[in-house]
Every structure is written in C-alpha cells, then in structure tokens.
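S.K.: Structures incoming, each one as structure tokens.
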Structure 1
Amino acid sequence: MAKYVPDVSTNRWVIVAEGRSKRPSEAKPENVNKICVFCPGFEKIPGEELYRIGSGAPYEKGWQVRVIKNKYPITDFHEVIIHSPDDKLDLFDLPANHVELVIKAYRDRFVANSQNGHVIIFNNVGDIAGASINHPHSQLVVVPKQITLDSLSIQPIENVVLENANFVLFCPNFSQWPFEVWIAPKKTGEFFGQIEEGAISHLAQILQDALNRLLLHLSGEHPHTHPGMPMVAFKDGPDYNFYIHHGKDWYLRIIPRLVHRAGFELGTGLSVNIIDPQDAADVLREETPK
C-alpha cells in the first residue's frame with residue numbers, strides 16, 4: 001500500500017512507495033542474457049493483463065497494444081501500457097495508425113479508472129527521463145481524489161508551432177524547460193477521457209509530429225543552428241517525458257530532458273529556462289524531412 005505524507009504548511013504531498021525500489025532495470029552487463037518481458041511470448045511473466053487491442057486470448061500473442069498491472073506500483077492503481085509488440089519502435093517511428101491505437105488505449109484506460117481518483121498518464125523515454133525498461137511503454141497511475149496535485153493549469157496558447165482540425169501544438173511563455181511543447185485540444189472544458197473517436201487520429205498525428213520535430217532539432221546529428229541561441233541537444237539518444245493532465249481542460253505536455261535542476265531551482269521552486277519559448281517555436285516550425 002502506498003503511504004501519503006502531507007507537508008506541514010502547504011498543500012503538497014509525498015508518496016512513500018517502497019516497492020518501487022525493487023523494479024527491474026536493464027542497465028546490466030552486456031554479457032548477461034536477458035529477455036524482454038514486454039515482448040510477445042512472455043505475456044504470462046510481467047503482470048495481470050487488464051486490456052488489449054488486437055487478437056488473441058489474454059496472456060497470449062496476437063495483441064497490438066497491451067495493458068497490464070505494474071508489479072512495482074507507485075499507488076494502489078498503477079498500469080503499464082505497452083505500445084506495440086516491437087521493442088525497438090516508439091511513438092515517433094511507429095506507423096501512424098498504430099499510434100492511434102495507443103491513444104485509444106490511453107483514453108479507454110483513463111475512462112476505466114476515472115472513478116478511482118485522479119488519473120495520470122505519462123511516458124518516460126531515456127535513462128535521464130526515468131525509463132527502466134527499454135521496450136516502449138507508457139504508464140497510468142491513479143492518485144486518490146483527496147490528494148492535492150501540484151500540476152499546471154492549461155496555459156494561454158502562444159508561440160504556435162502547428163495545428164490541425166482538433167489540436168494546437170505550442171510553446172507556452174510559461175515554459176519551465178527548454179523546448180517544452182504542449183498539445184491542447186481546441187474543444188475546451190473536457191477531461192481527456194471525453195476525447196471523441198474522430199479526434200484520436202488528429203491527436204496521434206500531432207503527437208508524432210511533435211516528437212519527430214524535437215528529435216530532429218535536438219539530435220546531435222542535426223542540432224539547431226540559430227544565431228544567439230544556446231546550443232542544447234540530447235546526449236545519447238532521446239530523453240523526454242510527456243504526461244496528460246488529469247483534470248478538466250486537459251493538455252499533453254512534452255518535456256525534453258536537456259538540462260538538470262540545480263540548487264537554485266531546488267531551493268526556490270523557481271525554474272530557469274535557457275531557451276526563450278518564442279525562439280523554441282521558431283526552431284520547431286521548420287519543416288521536418290519527409
């Protein structure tokens with residue numbers, strides 16, 4: 001069971017989840033044989049199956065997207081959303097129609113858990129971003145309603161990078177991290193679980209486009225070269241997090257992990273962003289190769 005500890009003078013909380021220390025890590029010597037428990041053929045190993053898209057019986061092959069209980073949960077409701085059977089392809093390089101299936105799984109699991117508390121869906125990519133298993137996956141965690149979440153409300157839509165019929169990709173002026181980008185629905189006043197079937201393909205499209213733009217302009221091979229801007233880039237492949245806001249007027253926030261928080265930020269709660277969001281938007285508007 002998770003333990004929730006409040007601060008004595010604010011509305012912030014800490015979750016004590018000792019079981020998380022036992023979760024597996026793939027940072028092992030290269031000469032050690034290891035299996036990928038999220039790959040087809042090992043369905044009975046990692047955890048209780050809760051949901052799948054695709055064919056096959058539970059705990060069997062044939063799935064396209066699969067959701068299981070996390071064996072090392074943060075809270076009492078913690079799920080793993082395995083993006084695809086392929087342990088090499090992530091959301092930025094999966095076929096577009098498969099990214100739609102992942103978004104559909106996000107929505108369906110959000111709805112399935114919405115009565116249990118605040119539903120947080122998030123994705124960690126790269127060691128710096130906290131990924132412990134390489135097979136691409138996202139996670140869903142439910143926090144009890146009585147716990148106050150210290151999360152941002154939707155920001156004004158400024159520094160637009162691109163948009164489609166249902167969504168806008170932008171770099172808010174209140175960007176706490178270099179090159180962070182937000183995806184906001186044009187339809188306001190709704191929770192993520194209310195996203196309409198017809199809008200799923202548009203969200204998948206703009207999410208994949210956003211990730212590919214970040215990878216292009218922040219990679220070591222193709223860094224941005226805009227005069228006067230500090231040079232920032234991923235060091236050993238992509239490292240980023242994204243999460244879907246749990247409340248009404250939801251958004252999807254992508255945070256490239258290009259800098260570390262230091263003593264000033266930790267001691268004050270203030271963020272120092274070395275890239276102006278207007279400049280970040282200018283860079284990301286540049287067309288990506290087809």
Structure 2
Amino acid sequence: MSEASNACPPLSLRHGIGDFPIGNIPLAGHQRRWLADTGLSIAPHAWLDAAEITQFMASGAARLLDSSGQALAWREPGEDPVTAKTSFQIRHPWDLLRANELYVSQLTENLIEGDVHPSAVIEGVIHLGAGTRILPGVFIEGNVIIGANCKIGPNCYIRGNTSIGDNCHIGQSVEIKNCLILSKTNVGHLSYVGDSVLGENVNFGAGTIVSNLRHDGKNHRSMVDGALIDTGRRKFGCIAGDGVHTGIHTAIYPGRNLWPGTSTRPGEIVSKDLQPPISNH
C-alpha cells in the first residue's frame with residue numbers, strides 16, 4: 001500500500017507513517033519485532049495487536065485481514081484468511097492515537113530511569129526516560145510513557161494512556177489525558193489537552209484548552225480531503241502538526257486539524273481546521 005493512501009495529514013506532512021512513534025517506538029520498530037518473532041510479512045502501515053497475532057499464529061490461517069478485506073499480515077503458503085478485531089491499518093491520524101492507547105494500556109512493568117519527587121503520586125505503570133524529572137505535586141493516573149530529558153510539573157495531572165516524547169515540558173496546572181505527544185513539545189501551564197496528537201516542537205500557550213466531547217455525545221467527525229469522516233471516537237481532541245504554536249487562552253474545537261507551522265492569536269477560537277494561507281507566488 002502506498003504512502004499516499006495512508007497520508008494521515010497533517011501529521012505525515014513531515015513524518016513517514018513508518019517513522020511515527022507509538023509509545024516512543026517508531027511503527028516500523030514495532031513491526032520489526034513481529035518480523036523477527038514470527039517471520040510474517042506485514043503491510044507497511046499495519047498496527048498489530050500482540051494477543052491477536054498470537055491467536056493468528058496458532059490458528060493456521062494464512063492471512064490476517066482488516067475490516068475492509070486488506071491484508072495486515074500473511075504467511076505462505078495458504079489462502080485461508082481471518083478478519084482482525086484489534087489489529088488495523090493506520091489510515092488516519094486518529095488511528096495513531098488508537099494504536100498508542102492499545103500499546104500503552106498493555107504495559108505491565110515499571111521502567112524508571114529518571115527522577116521522581118517524593119511528593120509525586122503515580123498510580124499505574126510508568127516508563128520514564130533518563131534525565132527526566134517528575135516535580136512536586138504531579139499526579140499520574142494510569143499507564144504513561146515519558147521519554148528522556150523531560151520536565152513534568154509541578155502540580156500537573158497526566159492520565160493514561162499517554163505517551164510523551166523526549167525533551168518535552170508539561171507544566172504547572174496542566175492536564176493531559178490519553179494523548180500522543182512527540183518530542184520537543186511544550187504544554188507549559190494552565191492548559192487541558194485530551195485525546196489528541198501533538199507533533200514535534202509544538203508549543204501550547206498558557207490556558208490553551210482542547211475540547212474532546214460533543215454536547216450530543218455522538219462520534220466526532222474530522223475533515224479528510226474535503227469531506228467529514230466519522231472517526232468512530234466519542235472522545236477526540238485535536239491533531240496538531242509539527243511546529244504549531246497557540247496564543248494564550250486559545251480554545252480548540254474537537255476533531256480539528258492544525259497544519260504544521262500554523263499559529264493562533266491570544267484568545268482565538270479554532271472552530272475549523274487551521275491551514276496555512278495559500279501563497280499567490
């Protein structure tokens with residue numbers, strides 16, 4: 001399957017899908033594990049759930065298909081297919097969020113290489129990179145992955161199943177819930193970000209709030225190639241590409257895409273996808 005058919009804009013405008021980190025490991029790195037352990041052939045942008053692959057290997061079937069009938073993984077010889085329930089092709093940005101949820105939720109053992117202040121509270125499994133500091137008053141609830149050389153806190157609330165890359169700052173009175181955050185990104189203070197994907201070098205100004213729930217409780221829709229697509233998600237925040245900057249007190253509607261390098265003014269409301277202006281040159 002071609003990269004174009006799995007473009008995932010705005011995230012993939014600066015990242016190949018295979019290079020995109022899930023739990024701080026590139027998707028291709030996750031796939032290499034299955035290539036080494038099982039010898040399967042794997043579609044380029046397939047997310048494979050561990051339990052389902054184990055069942056597939058034991059079943060004797062030749063191909064594991066997604067819900068649309070396209071192959072996720074296969075072995076030769078044989079033609080007998082089975083349809084996946086928890087493995088899928090990554091076609092849209094919210095598929096990356098789903099893969100991250102599945103991976104982080106299945107962590108079973110702590111891996112702590114950074115420093116955790118005695119007053120911080122961790123309820124769940126945490127992977128913490130070298131040089132990262134968890135400051136006083138931080139509450140981490142659920143499974144969380146945090147990379148190297150990050151500063152977390154003081155007095156912030158991080159909820160599972162969140163992964164945070166390297167050299168990030170999550171600051172004073174910030175709440176992060178079920179997010180995928182890439183390296184060198186800052187959510188400095190007084191902000192809420194839920195069910196969202198933030199690219200590299202993103203900076204959310206103080207008081208940036210991301211909405212993630214419709215008043216009517218229906219699934220969120222997101223704009224893809226000029227059409228609104230049902231994400232299948234009742235809770236869904238924003239997708240922010242690399243280098244997005246928000247002014248203080250920015251409010252972002254759910255399901256909105258912010259293109260790489262775009263920015264907002266203080267107090268701005270993002271009710272539509274934020275794309276760079278079309279150049280006349």
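S.K.: From 1, 2, which structure was Cα Rg over 2.2 N^0.38 Å, for residues 114-217 alone = 1.17 calculated on? Could the numbers behind the result be given before it?
M.R.: Numbers: 1: 1.17; 2: 0.98.
Of the structures listed, the value fits 1.
S.K.: So FRET efficiency 1/(1 + (r/R0)^6) of positions 122 and 266 (r between Cβ atoms, R0 = 35 Å, to 0.05), computed for just one structure, reads 0.95; which one of 1, 2 is that?
M.R.: It must be structure 1, since only it matches.
S.K.: While we're looking at this one, here's another question. Out of 1, 2, choose the structure whose coordinates give log10 I(q)/I(0) by the Debye sum over Cα atoms at q = 0.07, 0.09, 0.11, 0.13 Å⁻¹ equal to -0.26, -0.43, -0.64, -0.87 when calculated.
M.R.: Details: 1: -0.27, -0.45, -0.69, -0.99; 2: -0.26, -0.43, -0.64, -0.87.
The read-out comes from structure 2.
S.K.: Suppose you compute relative contact order in percent (Cα under 8 Å, 6 or more apart) for every structure in 1, 2: which one lands on 17?
M.R.: Label of the originating structure: 1.
S.K.: Determine which structure produced the value -4000 for helix-only ellipticity at 222 nm (-39500 (n - 2.57) for each DSSP H run of 4 or more, over all residues; to 500), calculated from the coordinates; the candidates are 1, 2.
M.R.: On the way: 1: -6000; 2: -4000.
Source structure: 2.
Only the coordinates and a few stated rules stand behind these numbers; no lab work does. As the structure is a prediction and not an experimental result, all values here were calculated from the model. Cβ atoms are built from the backbone, for glycine too; each structure is taken alone.
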